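Read-outs throughout are calculated quantities, based only on the coordinates presented, and are distinct from any laboratory measurement. These numbers come from a predicted model, not from an experiment. Cβ atoms are built from the backbone, for glycine too; each structure is taken alone.
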Structure 1
Amino acid sequence: MTKKPVTFSVEMDDSTAWALAQFLKRVGFSEIRQNAVDDAEAYTMRDGLDRVRSALQRAGHDPR
């Protein structure tokens, strides 16, 4: 399977962005793994979530 880059934009209000950033900070691998078919998919999901978290951080939503 060829991996081609996907770029997307999403618009949300500040409180939604902050809540999503909080969720991404708190969600652990075990919760991700429970929703994946195998470890490989869970790691891929985690990588995608990390990219969303990074984008939120760059947009000023970086909960510590």
Structure 2
Amino acid sequence: MPEVNWLTVAELGKIGVNLNQQIKAMNAALASGQDIPNIEESLAVVEKVHEVVRELQTELLLGGK
């Protein structure tokens, strides 16, 4: 596998960690009853981006197969 794939997977991993932290923070806000406008919509968007990051990592690791 090209080195650029490994480097990209590693960077996507960092992004994934940050997205996961954001998801946890938003869920904690919901659980505590905080009134945050559009939090459910925002949570759905962040979860979708996190899913796409994981899918891209998998594609890179499998060589685009």
Structure (1, 2) behind the derived value -19500 of helix-only ellipticity at 222 nm (-39500 (n - 2.57) for each DSSP H run of 4 or more, over all residues; to 500): 1
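Given 2.1 as the derived value for distance in nm of label points 7 Å out along Cα→Cβ at positions 12 and 36, which of the supplied structures 1, 2 does it correspond to?
Going label by label, the one that fits is 1.
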Which of 1, 2 yields -0.93, -1.03, -1.10, -1.13 [log10 I(q)/I(0) by the Debye sum over Cα atoms at q = 0.21, 0.23, 0.25, 0.26 Å⁻¹, calculated]: 1
Parent structure of the calculated result 41, given that relative contact order in percent (Cα under 8 Å, 6 or more apart) is the read-out and 1, 2 the choices: 1
